[in-house]
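Please treat every number below as a calculation from the coordinates, not as lab data. The structure displayed is predicted, hence computed values, not measured ones.
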Structure P
């Protein structure tokens, strides 16, 4: 018997490749969302200081949109866009 195996209820979902797979839907992992928001805040500060170009900022956001396209993250994407990019884009 493996000692490192922990069994959780299926209703909590299965953590797989940056997503939490639940019975009826797939959502982004909370840790991944938190990491993205931290990085975007830093990139926005750099953008407003003139250290990076808008194209670099847009690339990061586009890659985030692509990541969310594989899950049920539309509302998350919409809220992040409104909160962080509303005054930039």
Structure Q
């Protein structure tokens, strides 16, 4: 179940075109993973109401550092595979 949610989140990030900023942000916040998880829990109601993004669906999965790192890997893989498909 958690792998499916992580994959779904990675694909959503990729389809919005924010893969690179997301990777930079997630990589920079990796040492503060626990703090960022708690902050996400605190601001979750505001994010849901303002942005309409159901963060509560993903927060339990991202509580684990291993899942957080897996999300980073998937975003990077999606970016590489999408980048190889584009032609200029």
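Structure notes:
- Computing Rg/Rh (Cα atoms, Kirkwood Rh) across structures P, Q gives 0.98 for structure Q.
- Computed -15000 for helix-only ellipticity at 222 nm (-39500 (n - 2.57) for each DSSP H run of 4 or more, over all residues; to 500) - originating structure among P, Q: P
- Ranking P, Q by relative contact order in percent (Cα under 8 Å, 6 or more apart), the structure that comes out highest: Q
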